[in-house]
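Below you'll find a set of structures to go through.
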Structure 1
């Protein structure tokens, strides 16, 4: 099983910072967002991971390389804890540039030679998910039971549903959900369920032929996405969903990024008490 991380976008919601710094390199305390996504895949048994990026994002490739100067300095000064923190992750990291921003459907078509006929897990780095087992592993387990393309879903309050892709579900075997179709950002009151699809997918190799069929006929406004290909497979009974129970953090927009940083800092023993004190004092000032 191979992993794909789609990270070529412009991230305009984070301008001006994202003009030169890839959004995926923004730190959550001291660890870039992209590191959490890669670690999830590695913890799920995926060792070959392709980053689909763009020409402004060379730092993504550099981050996963060996840092020779720092490693030498830390080794010479016996700073072994720091040396451990910069050790390269145990995975084969590849990069591919999407030269034209033509949507996620186009990005997926570019990875066909890399996956070489195998099913593959796709992650969108707007979503950081903590779960046990890792979410990518849950998708792999579901594929091994069904042979389907697998979506990751959670149930959300009805007032939030129209912000996401929403599945039309029917219960499947062993707690899995069979997917009839997925509706992108339905109008309030028209949503088929409260199960929304988040940024993890496992695709079978069939997806490439279907993407080619829909590449020039897609009905979505704007970018060419994977939604029509998913619905094509769903109509053939070949799409299921995993209802995961873990915590998902939205780092794809500024407010979610700030909230995630605060929540993760509160989980760190060295930051929790001083941060709580700071927040309490801040709330007192705001209440005046």
Structure 2
């Protein structure tokens, strides 16, 4: 039975995952090597609960009850020592994840399931860094985690069927919709999404249309809630580049090669929302979409 959960990484995804678990009555230890990041994560969780209260989906009493189930730690060893489930939500970097899983494997109880929130890195490769590959699985949540219903569950080569069934049931208990896929580059979500984003960037790069036009066509013509360039900014252009590189290297197919414009923007530090500028400019407190001067006509 899963009751104690450790979430490793207190960034956007980590704090969202912690939020969902405590809201559904699980004990959570949120771990990060950065104390300021932990404090920021807890403040974000408070703010997101307040947003839910204002919408009438959660009461103040439920918020306080949920927050009583949350603790933080700057020690991974301490965080996972009593965990039934560990969810890694660190940066999308293969070396960091492999090192983390080797460390988690040594410190977590023998029965613990080890999950990764990776959006593209091989679960089979991550599992190989541990002594329990049958207990390693992917749990790819979508951002923002408290709002988005999907959990992409990824089976590694050695993932035990009983582990998959347990994670499917758990996802449903979190009021999420689980979809099980197999471990190939990009899984399903990003294997389909990233080439679309890359094609949108190529269309801009080749001068076929502007930022506003590309996003408006996809929103109004294809009923997408957000255009591909705005979505790329939201995901992080560095993350998009990393995932496209995984696809390109994994399949060896030139159709996945990242657009030179995307590479140039990442090199220049224009990463989207997180840096304040990507295809659009992001001003604190403003919801108005302003196209970056680099792409203004």
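Structural remarks
- Structure from which 3.7 was derived, distance in nm of label points 7 Å out along Cα→Cβ at positions 32 and 280, options 1, 2: 1
- If mean count of other Cβ atoms within 10 Å over residues 16-23 is computed and equals 25.1, the structure in 1, 2: 2
- Which entry (1, 2) yields the derived value -13500 for helix-only ellipticity at 222 nm (-39500 (n - 2.57) for each DSSP H run of 4 or more, over all residues; to 500): 2
- Computed 21 for relative contact order in percent (Cα under 8 Å, 6 or more apart) - originating structure among 1, 2: 1
- Per distance in nm of label points 7 Å out along Cα→Cβ at positions 72 and 96, the highest-valued of structures 1, 2: 1
- Answer label among 1, 2 for the case where Cα extents along the principal axes in Å, for residues 24-191 alone, calculated from the coordinates, equals 44, 31, 26: 2
- Source structure (of 1, 2) for FRET efficiency 1/(1 + (r/R0)^6) of positions 56 and 248 (r between Cβ atoms, R0 = 30 Å, to 0.05), computed value 0.65: 1
Coordinate-derived values only; no laboratory data. The structure displayed is predicted, hence computed values, not measured ones. Cβ atoms are built from the backbone, for glycine too; each structure is taken alone.
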